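S.K.: Listed below are the structures to be examined.
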Structure I
Amino acid sequence: MKIILGAALVVLIALLGSRRTFTRVKLPLGARHLYLTGTEYALIGFCLGDRLLGLLDQQSLVGLNPLLYLSLGWIGLMFGIQLDVQQIARFPRHYFQLTVIQATVTLFLCFVPFSMLFYTIGELPLPIAIGSALALGAIAVPTGQSSLALVVREHRLRQSTVGETLAFVAGLDAVVGLLALGFVYGYWRTTAIEGSVIWISLTYLLISLGLGGVMGVLLHFLTRLRCTQEELLLFTVGTVVFTTGAAAYVGVSPLFVTAVGGFAIANGRGAKVRILRALTAMEKPFYIVVLIIGGAMVTLQHSWYVLLGLAGLFIILRFSGKTAGGWMASRVLSPPTPLPRSVGLGLISQGGISVAMVVSFHQTIGGSTSGVVLAMALVALLINELLSPRLAQQVIGKGG
């Protein structure tokens, strides 16, 4: 009964919240941005969890796994279906170069210090220390797409080359993080399976790619049938449920698998425009579901000061990676319109795909270590969403 009540509560909040969140409200800049991106639902989830009200305890969260997998799969499919190679290739080459440079620098600057910290001070086994640190690096890479759009809209900033560049980077840099996270799931299995670390990791990565490809083909054939938009939505839900269930059974990320499936659909022939329309209709409720359940998953097995210290270090390292990567790109690249040295400051917002990545990681891996990663990432998310509007406004305002 408690599981049913918990599911009903989460769905009710998500449906009501999707109608009220992401709208204009009169609040201070940082708080308004936090509200507009729906980040406050992570706090609501935490309040409903074991640490406070206990309405979403661990047993209830286990019962909500199907809903969580569907939500993660929906977000992954929504992200992947926007990766149309022909459309992306129309943008200037330096857009891609900036994306890769800042993503790689951010991933590296978060991965190396945390792998050393987890292994030496945390005394974790080396594979777990490396896997957790690589997951943090992957989670640090994505930039919030909606955040930049909201900043431009809220402050009526004129369209600029810098703003367009930042929007492109925010739409594509999560690919680097998802690939790294897809590798982590296989690497984590090497702690329980004997054999070559690289071979086992690549095997699980190939399994994820294969499942995603099968999903893309399946949904492609389903959409070739003549059907209404409501029937197409039902087909899409069924395909996502089937694929995420298979991913959970194998032990790989449902988010990564469905993102691959979305990529396959985006670059094949089919009713991808209609699918995107169906996905968009349910994107906000599923995003809120992930935020609520992610917040409820935080158990705080470590003391507050340790958690805040780790989250602070993560924020600093991610900030350093974004700014250093942007500065490096501005020095190395030679675009028609020079990039400001501070271009990385416009990429501080983490966004929904980052939340989905860390929740998917904790859900699939489990254990206290992934719980720490989840808590750190959610705390960092709240702080970064408060800080990012002013920084993005300054960078976009300088654009030419």
Structure II
Amino acid sequence: MKTSRRDFLKLGLAVSSALVPLPAIAQGAAPRVVVVGGGFAGASCARALHQAEPRIAVTLVEPNATFTACPFSNAVIAGLRELGAQQFTYERVAADGITLVRAAATGVDVAARSVSLADGARLAYDRLVLAPGIDIRWGALAGYDEAAAAQMPHAWRAGEQTLLLRRQLEAMDDGGLVVISAPANPFRCPPGPYERASLIAHYLKTKKPKSKLLVLDAKDAFSKQRLFQAAWAELYPGLLEWVPLSKGGAVTSVDVATRTLVTDFGRHQANVANIIPPQKAGRIADAAGVADRTGWCPIDPVTFESKLQPRIHVIGDAAIAGAMPKSAFAANSQAKTCAAAVATLLTGGTPSTPKLINTCYSLVAPDYGISVAGVYQPSPGGQLADVPGAGGVSPADAPRATRAAEAVLAEAWFRTITAEVFG
């Protein structure tokens, strides 16, 4: 029997189609998406996935029953807020129909498309979203390890460390020296060290006015610098001193026994020392093979799919997101973009090019807020870049009434985002 060229082409197309995996939904099976990490990025993504396509079986892997938010945790350190106001459960997430798994993710088998858990279980996935946040680079700063954090807290993951730093400030005698060590970029929440310095300065000014705060910085410039420094000059003259990299601000080692911070220019013995150390993506990123030599995770700026491993997406603080900072708002924005892309990919579509936004409020005092906003889009270079003219910071010459209004807006923003993600 002769086979015509037309019949041969039909046969070839049929064979080729059989060899190419169809989208999970097209095959009739419920596609499986596993999301690792229940912070602003992971919880937002899980809920957005379910809303985008209810047929997707979404599993959220998070070992903690309660999430403790970092935004506004500096106010806890300064005694302006209780830690309970930072804590949220996953009850509403589960009520959405998302499967919650209370276990730590320990490994990823890329070939088998499965996630290993600390309890020995394995979860299969069609797409995996990693939102592991940050991990501390223990040992990157000489003398600073996990044991040292019990004496010189970092408080860069909210919770017990937050309360430890607060207790140390409360126990310090009036006239003591508080020293904050700020790391080089990149790290979680670029304005965070300077908001922390501001609110600790407010605490000292109102409770222990003979004390002093020193910020030793591994950078010569930082987020919202002009606004922060103008506020410091107005509110905390003689109390708060910032030492940049070029003037010997980079801390090279610490001596835990004496609470001493060492720079190339000298030694600073603190009564209270807050070490904000170098950071990297959460440890599951290494196990999954999605972190590069920097310790962070390169991603496609349209889908947030890893550039190193297929079918794995990385969002939030762990991702290399170009101009987009590592913040809670950014994580929430990335989560929604990633969820839309994953839902589209699972249905065989092509994700659209996104625009993402970020807004970050900082408190310089309880009634003094400043902010920065940005809009970002994928660039030809494969990164997220600023949309020219679309962002900005608070006006430098704004009256105090405007600063007070921004402090109110900051509180409203926190209530809104936590209600959306966890409420």
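S.K.: Determine which structure produced the value 0.65 for FRET efficiency 1/(1 + (r/R0)^6) of positions 127 and 375 (r between Cβ atoms, R0 = 30 Å, to 0.05), calculated from the coordinates; the candidates are I, II.
M.R.: On the way: I: 0.90; II: 0.65.
Only structure II yields this read-out.
S.K.: Can you spot which of I, II the value 18 was calculated from, given it is relative contact order in percent (Cα under 8 Å, 6 or more apart)?
M.R.: Numbers: I: 30; II: 18.
Here the read-out was taken from II.
S.K.: I would also like to ask the following. FRET efficiency 1/(1 + (r/R0)^6) of positions 143 and 351 (r between Cβ atoms, R0 = 41 Å, to 0.05) computed as 0.35: which structure among I, II? Don't skip to the answer; put the middle values down first.
M.R.: Details: I: 1.00; II: 0.35.
The value was obtained from structure II.
S.K.: Also: Compute distance in nm of label points 7 Å out along Cα→Cβ at positions 119 and 207 for each of I, II and report the one that scores greatest.
M.R.: Once distance in nm of label points 7 Å out along Cα→Cβ at positions 119 and 207 is tallied for I, II, the winner is II.
S.K.: I, II: which one has helix-only ellipticity at 222 nm (-39500 (n - 2.57) for each DSSP H run of 4 or more, over all residues; to 500), as calculated, at -9000? Before the final figure, lay out the partial values.
M.R.: Values: I: -25500; II: -9000.
Checking each candidate, the match is II.
S.K.: Among I, II, considering only distance in nm of label points 7 Å out along Cα→Cβ at positions 39 and 383, which has the greatest calculated value? Spell out each step's value before the answer.
M.R.: Numbers: I: 1.1; II: 2.1.
Across I, II, distance in nm of label points 7 Å out along Cα→Cβ at positions 39 and 383 peaks for II.
S.K.: Check the numbers for volume of the Cα convex hull per residue in Å³ across I, II and tell me which is largest. Intermediate values should be presented prior to the final figure.
M.R.: Working: I: 139; II: 158.
Between I, II, the highest calculated value is found for II.
S.K.: With FRET efficiency 1/(1 + (r/R0)^6) of positions 167 and 335 (r between Cβ atoms, R0 = 25 Å, to 0.05) coming out at 0.95, pick the structure among I, II it was computed from. Intermediate results must be reported in sequence, preceding the final value.
M.R.: Numbers: I: 0.95; II: 0.15.
It traces back to I.
S.K.: A value of 40 was derived for percent of Cα pairs over 23 Å apart, for residues 95-198 alone; which structure in I, II was it taken from? Mind showing how you got there, number by number?
M.R.: Values: I: 40; II: 50.
Among I, II, the structure yielding 40 for percent of Cα pairs over 23 Å apart, for residues 95-198 alone is I.
No value in this document is a laboratory result; all are computed from the given coordinates. All values derive from a computational prediction rather than experimental measurement. Cβ atoms are built from the backbone, for glycine too; each structure is taken alone.
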